[in-house]
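K.L.:
Next up: the structures, one after another.
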Structure 1
């Protein structure tokens, strides 16, 4: 008995397979996206293809905060109008985007690019904690806000940073538990983020 033939052209199948590799994109969603692109104008598909192709070339990592940016230093670190006395520490760039979009914070940021997770083989040295400590030693800094996610990994990361900063005499606070336990900051609405920032507490 012969196998079932693939009714789709190989180029469409290849696109569906690649789209399905993306986070939160399952096979059915990948199929819908692929057929949406097929029905789209040439200009739209070419624009998307160009954006994907040029993605790596157009993004740099800020050497100060470690966020992804168009330039180094990034636009936030280069903004002289921001509050130099506070640094908000986040796990991922999307967390930074969420907090910045809330409008409730006007200091600077520091992106860890992950959280401590022994089960996944991620330790403190795999994050940008050492760079954060170097920034914390500079004069004029009064407070570091730990905006790690409300998860076991986020809690472990916050406590590791708190212990390392203890001797510097800087106020270390954590976002209030207005954020749902187990949730990611990038999915939280602006009002909740503002409440969490206002209700932060010392560690």
Structure 2
């Protein structure tokens, strides 16, 4: 039996779009947006097997960062930020913190967003000097109210999360948290769109 073709908008230039076109588009957008957690989890799995010279692969590092944060009593939103802080490694080799922050931005509080977005420069304290870079580059944020939060994230959870013998929780443990976080945005230009 043939499946009916999905309705599609009729315009070839947005200036010519109609309310009926946007009703069709909005009707497609909401179910697609509802699958965001699936796509985030699938993308996170792309980090598996890629060690990049480290002793553990990037997925294990991400899981271990989240495990450490959860075991230290951090709230669920923080734990998901810890899990996803390096998700941008595959698409943003030169700016992975920006990619992670862009994914999280509609869903997390501003202080956690800053922490994820700036973790790369703060983490650099531990290795930039080995690469001929300024390990104190994070000092540009010394007077920022979120300096301590970001410094602590790197020191307690990100920097020590390369231990192959650590009892790291599996991705399945964090999956419900990811689904809850990505269920509805806190802020987005599209947040109030009606299908």
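K.L.:
Comparing distance in nm of label points 7 Å out along Cα→Cβ at positions 157 and 181 across structures 1, 2, which is largest?
P.N.:
When distance in nm of label points 7 Å out along Cα→Cβ at positions 157 and 181 is calculated for 1, 2, structure 1 comes out on top.
K.L.:
Work out the source of 0.95 here, i.e. which of 1, 2 gives that when FRET efficiency 1/(1 + (r/R0)^6) of positions 77 and 117 (r between Cβ atoms, R0 = 25 Å, to 0.05) is computed.
P.N.:
Source structure: 2.
K.L.:
Taking Kirkwood radius over Cα pairs in Å, for residues 45-92 alone for each of 1, 2, which is largest?
P.N.:
Answer by largest value of Kirkwood radius over Cα pairs in Å, for residues 45-92 alone: 1.
K.L.:
Here's another thing I want to ask about it. Determine which structure produced the value -11500 for helix-only ellipticity at 222 nm (-39500 (n - 2.57) for each DSSP H run of 4 or more, over all residues; to 500), calculated from the coordinates; the candidates are 1, 2.
P.N.:
So the calculation was done on 1.
K.L.:
Further question on the same structure: Out of 1, 2, which structure matches 24 when relative contact order in percent (Cα under 8 Å, 6 or more apart) is calculated?
P.N.:
Answer for the origin of the read-out: 2.
Computed from the coordinates by the stated procedures, all read-outs in this text should not be read as laboratory data. Here the structure is a predicted model, which is why all the values come from computation and not from measurement. Cβ atoms are built from the backbone, for glycine too; each structure is taken alone.
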